[in-house]
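There are structures below to look over.
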Structure 1
Amino acid sequence: QRYRRWRRANPSPNPNPNAARIELFGGPFWGQSKWLGGELGGDGMIYAVPGDAEQVLMVAPGPNPTARLIGPSYPGKNKWLRGLRARDGNVYCIPCCADDILKVDLSGGAPRVSTFGGPYEGKWLWHGAVLSPVNGCIYCMPCNALRVLKIDPATDAATLIGPVFEGRQKWYGGLLGGNDGRIYGIPQNATGALIIDPRTDEVYTKGSLPEGGWKWHGGVVGHDGNIYGVPNHADSVLKIDTARGGEVSTFGGPLVGDDFGYLDGKYKYLGAVVGHDGAIWCMPGHAEKVLKIVPATEKVGVVGPSLRDRANKWQNGFLGADNCVYGIPLRADAVVQIT
């Protein structure tokens, strides 16, 4: 109700006639915080990770895309957060408030959904994960968890590694550096980037950012091999230069104003996708418009029409084989497509 009153008092301007084509399909999928990210499986399908939703959502990209539910039902809220494809094409979903790991097994043709590992205690344990090309293992970023979780897909063994990191909501999302092979965690409340060297399993931090602030929510690896953090409460884009040992800086912005939502720029974007041309497209959370980042020029700006129907609309997205970007619905009632 608060949002609707604010929206009526602050109407958006007419959409740019030259904006990217954006369409919705599938559903309607009812509920809040339904899926928390997703992953492109080895079969070319996109698998959305069950948050409050009880089943995995399978999206089939193409000229006439479809979306349907698969696998068993798992009750509970915020169960898994983000997914990752292993070398064999199977998808692993990272425990958030669930006490085990979710697996989408694609080895037999039709997807099979099951769980393993744990039990893990706590809420908002890990947020995001990275597959290492060094050993094929998956490394999960500690959010409220105290240590990094390492998953070996060859055996489905799960272990904790590295030192203990105190604090809450420390890192949101992790990425493989494009220039050095190390794994980087995106700082949300932590004061620096988390760095994991899969060759030795050494874990440490780098950077001197302000503590707290809910700064960035995940990120992407650009075509230049550097890492770019998605603005959550932060009013600029995070850059981790992997050719310089993980040097941390920011650019763009300030990202303020009506286009970035009615909560004074909070919870603006909840994931991003690198397009075929190297541009980065950020999925609107509370923001009303898609954010476009061009790493080569460090140009940052909004594009497309206002998607103002509600808050926390899409979380994360993927580039389909058709070169279109697909956003995973969080509280939106359909998938968003950016052409």
Structure 2
Amino acid sequence: MPEYSGYLVFNQIYKLESEIDLEKFSKEFTFNTEQRGTPSEPQRSVSEVMLPARTVDEPLPREFLRILDEEVRWFKYTIEEFREQKGLDDQGEPATFYVRDERNCDIFVTSDGYLFFKGPSGIVDESTQMVLKRLETSELNTLFEEVEFTPDFLLWLMYVYNSNNSLPSKIQIKRLTDAKVIGDQSEFGKSNRVSGSVDASLSAPVLTGILVGKDMAMIGGIFNLEGVMLTVDVESDGRVHIKSGQDLSEFGSEGRIVSSITFLRELCILWEHWCSLPPNKKYPPDDFFINSYERLQSAGVNVDYNIDPVIDEYRQKRGE
């Protein structure tokens, strides 16, 4: 069982067009060979990872364990290759040696059709292409799309939190501590970011960026999932960084994986819910922008700019 201390970074997320038979997926995608990799020919394999029996002893909600047991399969894509290394042989003569190197990507597949990829970006890209290509040529033949948590989805999360409302989800934001907005270069810079804030939704750099038309690129903070507190950054390109928050640090490797996958799945369900909302519920109202502007004024922040363009933009998005 691999060790996962510290943090977990999921670099890519895909959604299949339909639910998936996990047994068929496992048969189609696991492959191995008795041969070892060589310097000229790296060896690739996909194996299924089983949670050890001790996982049930983790202080987790039973629902987390049920989901990973019944609705999620965990696979590991492995590349065994050899790196060239110069050195001296037994006689002290210059020689070339080949050092075995193994790179891994974890792939999590859910019965409702989500694929989560975790690992270094290089091998994640390769494993993603491998899975998607095999999907296209397999009897599963399932269409797919990449999940990107759009700037407006992140803005909606921030708006709901800012309004002291609850999310329609098992996930709730307990504290929003980090945020980033990006856009065209202006007198306010190309990007505005705040980290470790008491409330990032009230941050002057972030609100200023929003009011001048920049896009939300990331929100982060403490999220409550069924009583488990997770420190998470969610980025607009679909990258999710689950850090070692207080509760997560109390779990073993298995508990961290189970909690992270449960969170990621619920986040994707919330994203799907947001995508299905009518425009007047999907985008913040005028009051959000006007109140943000007035809050900055009251705090003594220079707000010598016109917010009509951003208000008009979101009126159009709401279909008004």
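Read-outs: derived from the displayed coordinates by stated rules, not from any lab. These figures come from a predicted structure and were not determined experimentally. Cβ atoms are built from the backbone, for glycine too; each structure is taken alone.
Which structure, out of 1, 2, was relative contact order in percent (Cα under 8 Å, 6 or more apart) calculated from, if the result is 19?
The read-out was computed on structure 2.
Could you figure out which one of 1, 2 the value 3.6 for distance in nm of label points 7 Å out along Cα→Cβ at positions 28 and 220 was computed from?
2
When you work out Rg/Rh (Cα atoms, Kirkwood Rh) for each of the structures 1, 2, which one comes out largest?
Values: 1: 0.94; 2: 1.05.
Greatest value across 1, 2: structure 2.
Could you tell me which structure in 1, 2 was used to calculate FRET efficiency 1/(1 + (r/R0)^6) of positions 148 and 236 (r between Cβ atoms, R0 = 30 Å, to 0.05) as 0.65?
Computing FRET efficiency 1/(1 + (r/R0)^6) of positions 148 and 236 (r between Cβ atoms, R0 = 30 Å, to 0.05) on every structure in 1, 2 gives 0.65 only for 1.
If helix-only ellipticity at 222 nm (-39500 (n - 2.57) for each DSSP H run of 4 or more, over all residues; to 500) is calculated from each of 1, 2, which structure is the one that comes out at -10500?
Source structure: 2.
Kindly point out which one of 1, 2 the value 3.2 was derived from, the read-out being distance in nm of label points 7 Å out along Cα→Cβ at positions 140 and 260.
1
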